[in-house]
Each structure stands twice: as C-alpha cells, then as structure tokens.
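Asks: Take a look at the structures listed below.
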Structure 1
Amino acid sequence: MTEERFIEIMESDIAAIPEECNVFLGLKIITKYCPKDGIEGAAHDEIFSVTIKKIIEAGITEEDTIELRKLNWMLDETCTALACFV
C-alpha cells in the first residue's frame, strides 16, 4: 500500500453509515496493525488515531483501508492521521 493509494481510498466517496459502531469497528482494524495505538486525541466531536505513515508501515491492506473508509473513517484536516466523527 502506498501513501498515494491510501489517501485516494480515504478521500473516495464510499463511506456508509454502518448498523454497528463505526468508531469501534474502525479501531479494531487499526489495532490489528498497530496494537499499541488506538485513540490518539479528540476534539469536540471527532477522534484521531494513528498516522497514515505508521499504519502503512505496519502493512495495512487495501481491503482494510476500504473497510475503514466504508466505516466513515477519514483523514484529519492535515491529511496525516486517521480521524472519525463520533
């Protein structure tokens, strides 16, 4: 997975609202690759997780990246980390 492909997927329009907790399901995917990480910060209605670089280096697959996007995970405003509205 390249950074360019990761960003392309995360900026795509494939997000959906799942029936289950999208935050929890996304964190399960993230911690599969980065088990010592999870929620790295929070704002008013948004949580932040690992950096793009870290999860790519950990070996995230394209399939799991697509699943994160379907769970409505996105890139933070600086496009350096994963984020999700809660």
Structure 2
Amino acid sequence: MPRENAKIYCSAFQRQEPVIQDITAKINKAVGVQEKAAFAVELQEEAGMLISCSDYDKTSPDCENCRLIANLRKRTADLIIRAKKLA
C-alpha cells in the first residue's frame, strides 16, 4: 500500500500525529544540536502519550502500528538528546 494511503484508525493517533509532525519539522529545520534537542524533548513527551495510551489493544493492528511508530519517534528523540550531551 502506498505510504500516502496508509492510515492508522485511532483517535489518539489522529490527534497526536499533526503535533508530532510539527515538532519533527521543527527538529529538521533547527540549526545545531542544542536547538534540535529542545524540540526532541517535546517529541519524547508527545510520543510518550501514544506509548502509554490507556486504550491500547494488543490485538489491534492499528494499536500495534501506532505504538511501533511512537517508539521509533521516541528513540529518535533520545538519540538527539544524547548527541546534545556529547556535544
């Protein structure tokens, strides 16, 4: 299935996705690891909301995909923050 047609049918994901995409765009536009890390903290928080969703259903493909994506985004944020500490 083409990426632009892929959809996760979850109200929590649908609410968080625009916020997460906005933060991701800010990270990509930021200059320097210090500025990127500030946005990465926000990304961690937003992804964490999806990871700890109280409506999570392990039998739902939408929930599994949402959690997978949220975990990848959280790991990305963790790496950016770790890079700031090394800088």
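Asks: When helix-only ellipticity at 222 nm (-39500 (n - 2.57) for each DSSP H run of 4 or more, over all residues; to 500) is computed for each of 1, 2, which one produces -25500?
Replies: Details: 1: -11500; 2: -25500.
Of the structures listed, the value fits 2.
Asks: Out of 1, 2, which one gives 2.7 for distance in nm of label points 7 Å out along Cα→Cβ at positions 20 and 36 as computed from the coordinates?
Replies: Answer for the origin of the read-out: 1.
Asks: Taking distance in nm of label points 7 Å out along Cα→Cβ at positions 12 and 60 from the coordinates of each of 1, 2, which one would give 1.4? List each step's numbers first, then the result.
Replies: Numbers: 1: 1.4; 2: 0.8.
The value was obtained from structure 1.
Asks: Given that relative contact order in percent (Cα under 8 Å, 6 or more apart), derived from a single structure, equals 41, which label among 1, 2 identifies that structure?
Replies: Numbers: 1: 41; 2: 33.
Answer for the origin of the read-out: 1.
Asks: From which structure (1, 2) was mean count of other Cβ atoms within 10 Å over residues 52-59 calculated, if the value obtained is 10.1?
Replies: Clearly, the read-out refers to 2.
Asks: Rg and Dmax of the Cα atoms in Å computed as 11.4, 31: which structure among 1, 2?
Replies: Derived from 1, not from the others.
Taken together, the values in this text are just the output of simple stated rules run on the coordinates, not laboratory data. The structure presented is a predicted model; accordingly, all values stated were derived computationally and were not measured. Cβ atoms are built from the backbone, for glycine too; each structure is taken alone.
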